[in-house]
Structure P
Amino acid sequence: MDKVTMTETIIASKLEKGLTWEAIAEKVGASPVWLTSACLGMNSASPEQAAAICDCLGLGSEVSTALQKFPTKIWEQTVPTDPLVYRFYEIMGVYGDTLKEVIQEKFGDGIMSAIDFNMEVDKEENPKGDRVVVTMSGKFLKYSAW
């Protein structure tokens with residue numbers, strides 16, 4: 001089973017069972033962001049994590065095996081058209097260079113890891129309209145000279 005078929009199978013089972021990513025993550029003992037990313041094919045799961053996901057969703061060993069495969073992290077390089085995804089693209093377009101400047105001013109010449117990385121998504125109730133809170137935490141990786 002490839003990652004695309006795996007994702008379609010997982011989403012179909014999730015919808016059929018009326019589960020949320022948050023509920024699945026809680027049952028599996030994982031971060032909702034990481035779990036969703038693994039189920040969408042962008043991360044690999046350990047055998048134990050894959051088994052727990054499949055147990056929760058009532059899926060077979062072929063899905064478990066696909067969850068454990070290392071992903072090829074390729075995505076379309078065109079401007080996204082989904083409004084929510086586009087906003088993150090827009091944020092990086094407007095603030096990407098600013099974030100780079102501020103991070104490198106504080107840490108030096110390097111990057112924020114997307115491997116040694118955590119991300120949380122929270123809801124903040126606000127009288128002016130609920131707020132989306134996205135927290136990203138990645139290890140700083142200094143460029144080396146040789």
Structure Q
Amino acid sequence: MRKLVIAISMLSLAASAAFADPILDRQGLMKERGKLVGGLSKIAKGEADFDAAAVLTALQALQVNAEKIDIDTLFPAGSDSGDTTASPKIWEDMAGFKTTNEKYVADVKAAVAAAPADVDALKAQIGTLGSDCGTCHQTYRVKKS
């Protein structure tokens with residue numbers, strides 16, 4: 001009986017994943033990412049107080065977010081049309097897109113591993129992460145009109 005329940009649960013999970021909307025899923029993750037980076041940027045700019053514990057928590061949340069980006073699942077063939085700003089360049093250069101994403105994930109992990117002790121260290125990390133985001137947006141994102 002237990003095996004049957006597990007099998008049914010697995011099938012339900014697979015079925016729900018099959019009906020997931022990769023465009024909405026990736027947009028949700030990117031909006032979450034933007035809020036996290038935005039909060040860290042306010043601290044780096046001096047618009048909010050630096051609190052090492054809060055910064056580490058935000059960086060850890062950013063790492064969780066970054067690790068949720070499964071390129072193959074969120075950017076399948078055919079998900080380049082509809083309400084999306086994903087550029088066709090993603091599918092033309094999937095290897096480059098994956099490499100860009102992998103660099104971002106590595107930089108977020110490095111930021112968590114070397115949690116900033118002060119605002120100046122955070123500024124350096126935000127500069128690196130912002131550069132990663134900018135590279136991806138300039139190359140793999142279509143600007144909304």
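Here, each number is a calculation from the coordinates, and none is a lab measurement. Here the structure is a predicted model, which means the values were calculated and not measured. Cβ atoms are built from the backbone, for glycine too; each structure is taken alone.
Table for the structure above
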item	result
Identity of the structure behind 12.8 (criterion: mean count of other Cβ atoms within 10 Å over residues 78-85, calculated), options P, Q	Q
Given 3.6 for distance in nm of label points 7 Å out along Cα→Cβ at positions 70 and 86, calculated: source structure among P, Q	P
Structure (P, Q) behind the derived value 2.6 of distance in nm of label points 7 Å out along Cα→Cβ at positions 22 and 46	P
At a computed 17.9, 55 (Rg and Dmax of the Cα atoms in Å), which of P, Q	P
Test item: helix-only ellipticity at 222 nm (-39500 (n - 2.57) for each DSSP H run of 4 or more, over all residues; to 500) calculated as -16000, pick one of P, Q	P
Answer label among P, Q for the case where relative contact order in percent (Cα under 8 Å, 6 or more apart), calculated from the coordinates, equals 31	Q
Label whose coordinates, when distance in nm of label points 7 Å out along Cα→Cβ at positions 118 and 134 is calculated, return 1.9 (choices P, Q)	P
